[in-house]
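Read-outs: derived from the displayed coordinates by stated rules, not from any lab. None of these values were measured; they are calculated from a predicted model. Cβ atoms are built from the backbone, for glycine too; each structure is taken alone.
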Structure P
Amino acid sequence: MLKDIKVIFMGTPEFSTDVLKMLIANTKVIGVITQPDKLVGRKKELVFSPVKKIALENNIKVFQPVKIRNEYEDILAMKPDIIITAAYGQIIPKAILDFPKYGCINVHGSLLPKLRGGAPIQHAIIDGYKKTGITIMYMDVGMDSGDIISQEEIEILETDTYKSLHDKLKVLGSSLLLKTLPSIINGTNSRIKQNPNEITFGYNIKREEELLNFNDTKENLYNKIRGLNEEPGSYFLLDNKIIKVYASEKVEDLSFNNKENGEIVLVDKKSFSIKTKNGLLKILEIKPEGKNKMPVANFLNGNKNLLGKIVNEGVIYER
């Protein structure tokens with residue numbers, strides 16, 4: 001039955017790729033909509049999205065509207081039975097939402113109504129959630145506000161980073177959609193309204209939010225480092241240079257309470273520890289400005305006098 005269903009898929013980043021591959025294997029994908037190509041790096045090389053690469057490998061027609069709200073007639077002309085999105089990156093206009101007979105379906109990386117928005121995986125870790133998951137939902141004109149069809153949850157481990165949780169959810173999104181699609185097509189699916197009292201948001205991370213504020217707790221700092229690893233990476237300033245942080249460890253040590261928050265109070269052969277609001281945060285893996293990612297042990301070889309330095313000195317934190 002699914003093999004006869006004409007699907008247009010909308011997605012852009014790596015998160016979308018498993019869903020597209022599953023749809024290619026099980027349905028009739030007639031078109032792919034993805035964000036325009038980008039110029040990347042110092043050489044300004046033109047880079048295709050991960051979704052576009054898969055579409056071209058499978059000889060599927062690709063649309064790349066700059067603003068889909070103004071450029072959708074060619075999409076509707078293909079007469080899809082259903083439109084499925086996963087991390088596309090633009091607001092879909094009502095003219096598209098109302099067109100397919102089986103509706104527009106979204107694969108979202110959280111347990112809605114928790115964490116609506118473009119960065120639900122990052123925020124699940126940063127905000128200290130113990131579990132998250134995938135929601136298959138009908139799209140409407142609001143942001144991730146449509147009716148829920150199905151959900152599946154997973155535990156967030158203390159060791160999870162954005163990358164590890166992203167990869168788990170990418171696989172889960174594909175498998176849950178495959179299990180859910182038959183009920184959408186035959187009309188036996190659930191349609192559950194979202195509880196407005198349970199809504200939280202996972203908006204896209206702003207540059208200023210990547211800064212580590214050592215007036216915060218070690219737990220919150222640890223979560224932020226995990227939630228922004230591997231991209232874009234959290235950071236602090238040391239001697240007015242950006243130090244991105246990719247791995248850390250919470251230290252239960254209150255003997256430095258007389259020290260200033262943000263002060264480097266311990267240095268050993270493999271790490272240095274920074275005073276936080278309620279203890280120490282041991283820094284294990286970093287990327288100094290202009291250099292490659294490295295263990296802190298390598299950084300210490302050329303930086304011998306860290307003890308007593310204050311990170312983010314002169315930074316005024318938002319209140």
Structure Q
Amino acid sequence: MKILLFGKDGLLGNELKFKLGQLGNVVALNRHKTNFLSGNIINFDELIKTIRTFRPDIVVNAAAYTNVEKAEIEYRLAYKTNSEALEIISYETRVLESILVHYSTNYVFDGISNKSWNEDDFANPIGVYGKSKLQGENIIKSSGCKYLILRTGWVYGIQGNNFISKILQLAQEARELKVVNDQVGSPTNVSLLADLSIYAICKIQKDARLYGLYHLTSCGITSWYEYAFFILSWFKNKGFNLKIGPNQIISISSDNYAKSIRPLNSMLNCNLFERKFSVKIPHWKTEVSNYLLKYNNFLFNKN
């Protein structure tokens with residue numbers, strides 16, 4: 001089986017490029033050419049040539065424009081990456097009768113709800129990032145290709161900057177630490193996301209009824225403030241010396257920002273994924289604790 005992965009250097013792509021090898025021969029690409037194949041998905045001529053040359057059985061698209069704030073300015077690039085490229089990718093996979101695995105975001109919702117979002121809830125993104133990702137979803141769904149779209153959010157991992165490493169860095173530098181208390185979601189370990197993605201791919205290959213769009217995050221709900229409090233409490237309980245402790249975090253609301261383009265409620269309901277794929281998704285506190293236990297020395301050395 002031949003698998004083509006776009007976005008190999010991103011947080012998710014870096015995890016997938018190793019684990020997808022369980023399924024077959026993986027060619028993992030970034031923006032640069034590798035053996036005449038290119039992962040620059042906004043160069044449409046190269047994108048078409050790459051897919052037609054390699055003729056993959058599975059295309060996994062982990063490439064995306066993800067800078068929420070900059071997307072408001074660089075909107076053309078955001079749309080080209082997150083939606084226009086999907087016209088080509090979905091068309092080519094349909095022609096090849098391949099499977100397309102694509103990742104989307106909880107930012108497709110406006111956040112105006114007191115409950116967790118279901119897959120069939122009305123999507124009404126409030127920023128360019130969410131709008132471009134929703135448009136990409138719709139392009140895939142209308143293309144006629146065999147697809148698995150996984151909406152996720154609040155992803156963290158050992159590669160690159162993420163919320164955990166930023167909080168830890170600020171706590172060590174004794175800088176003022178203000179964290180919003182009215183945006184809620186579920187922190188999701190990139191390792192868990194990759195593992196469940198591969199599990200789902202195996203399942204859909206055997207059962208075509210499983211194709212579709214699903215929500216996939218850790219279970220449980222928290223705010224950014226509570227998340228930060230949990231992280232610093234974990235390190236404090238382990239005896240690490242931090243210049244800022246959990247009780248010194250300043251809780252603020254999103255109203256402190258002139259323009260909030262991030263949904264207040266990003267909580268995704270993952271019951272459909274659990275039911276359809278017969279899995280039990282772990283709680284975010286369990287996943288974060290395991291992550292901190294495994295990587296705390298790396299995080300401290302890095303920061």
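Please state which of the structures P, Q yields 3.0 when distance in nm of label points 7 Å out along Cα→Cβ at positions 203 and 243 is computed from it. Matching structure: P. Assign the value 13, calculated as relative contact order in percent (Cα under 8 Å, 6 or more apart), to the correct structure from P, Q. Of the structures listed, the value fits P.
For helix-only ellipticity at 222 nm (-39500 (n - 2.57) for each DSSP H run of 4 or more, over all residues; to 500), the calculated result is -6500, so let me know which of P, Q that is. Each step should come with its number before you reach the end.
Working: P: -6500; Q: -12500.
It was calculated from structure P.
Among candidates P, Q, the computation of mean projected area of the Cα convex hull in nm² that gave 18.5 used structure P. Comparing mean count of other Cβ atoms within 10 Å over residues 75-82 across structures P, Q, the highest figure comes from Q. Supply the structure label, taken from P, Q, corresponding to Rg and Dmax of the Cα atoms in Å, for residues 83-250 alone with the calculated value 17.6, 62. Clearly, the read-out refers to P.
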